[in-house]
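Student: What follows is a set of structures to go through.
Every number in this text was worked out from the coordinates using simple rules, so none of it is lab data. Because the structure is predicted, anything quoted here is derived from the model rather than measured. Cβ atoms are built from the backbone, for glycine too; each structure is taken alone.
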Structure I
Amino acid sequence: MTPPRVVLDTNVLLSALLFRSASMTWLRTSWQSERILPLASRDTVSELVRVLAYPKFGLDVSDREDLLADYLPWCETVTIPHPPPPVPECRDPFDRPFLFLAVAGRADVLVTGDGDLLALAESFPVSILTPTEMKSRI
């Protein structure tokens, strides 16, 4: 069976990578056991790298590299065309790379807890689910 192609927003991904005892550990095991196929683009990975460097996480370069090594090898890299595919207007322009990735990568689902992205669930051609909704489907 082909695993679902999944776009994970940065906050969902951070929860899975940083908080191993929290409610998102199932997500890490899902990509590592190939039950899901995470998609990544240059912009979404750049966002992840940028956020992992926030001082509040207290991660040194080695810690950040270890976290990326727990994620990136399981990802399929998607090149976003120029111009990018049409996507609905979004209240937060920083969410647009995830929408582009979902469309260009032919994702089955975009997983997010972000209200701005969840607000697009009715009009977006790719399913937009909360982590809880996604967990119940795999």
Structure II
Amino acid sequence: MNNHYERIHLEENDPKWNMPYTPAIKVHSGKTVYISGVTAAPVYHSHPHIPTEFDQIPDDPGQQTEMTMENLLRVLKAAGGQITDIVRVTRFMVDQEKNQDAINRVMGRYFGDHRPTSTSVEIVRLATDPRLVLEIEAIAVVPE
């Protein structure tokens, strides 16, 4: 349990819903960290983008999600946080119907019992490279 924030649930909350997120989180203390959108691409890459820099990224949405989560965790760790400090994620997905199940499985494995607030947005493509299927931005509250 994280002591610097509180998960807010409504009275109709029931484990049967298997919610992958928390409706709201109230922050009591800590430092806010805003994490830019991360993908399976290396955190640092050329701008303008050079497509060959992304040739090693697999097409599989589950593998891309693992790479994305690892990039997210690296940035979060550099800011002094861990996955349970994340209070908000926004997921930008290409072809949500096709990719969401694999993305949810991997993200569920990383988050475990932790449930940040979240929003999923279906998009046509990501700016970094058309082969990418997921970008995640996050807000975390790390201990003082």
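Student: Can you rank I, II by mean count of other Cβ atoms within 10 Å over residues 41-48 and just name the one with the largest value?
Tutor: Values: I: 17.9; II: 11.1.
Comparing I, II by mean count of other Cβ atoms within 10 Å over residues 41-48, the maximum is at I.
Student: For relative contact order in percent (Cα under 8 Å, 6 or more apart), which structure out of I, II has the highest calculated value?
Tutor: II
Student: I, II: which one has helix-only ellipticity at 222 nm (-39500 (n - 2.57) for each DSSP H run of 4 or more, over all residues; to 500), as calculated, at -8000?
Tutor: Values: I: -10500; II: -8000.
It was calculated from structure II.
Student: Shifting gears a bit: Computing Cα Rg over 2.2 N^0.38 Å for each of I, II, which one ends up highest?
Tutor: Details: I: 0.99; II: 1.08.
Comparing I, II by Cα Rg over 2.2 N^0.38 Å, the maximum is at II.
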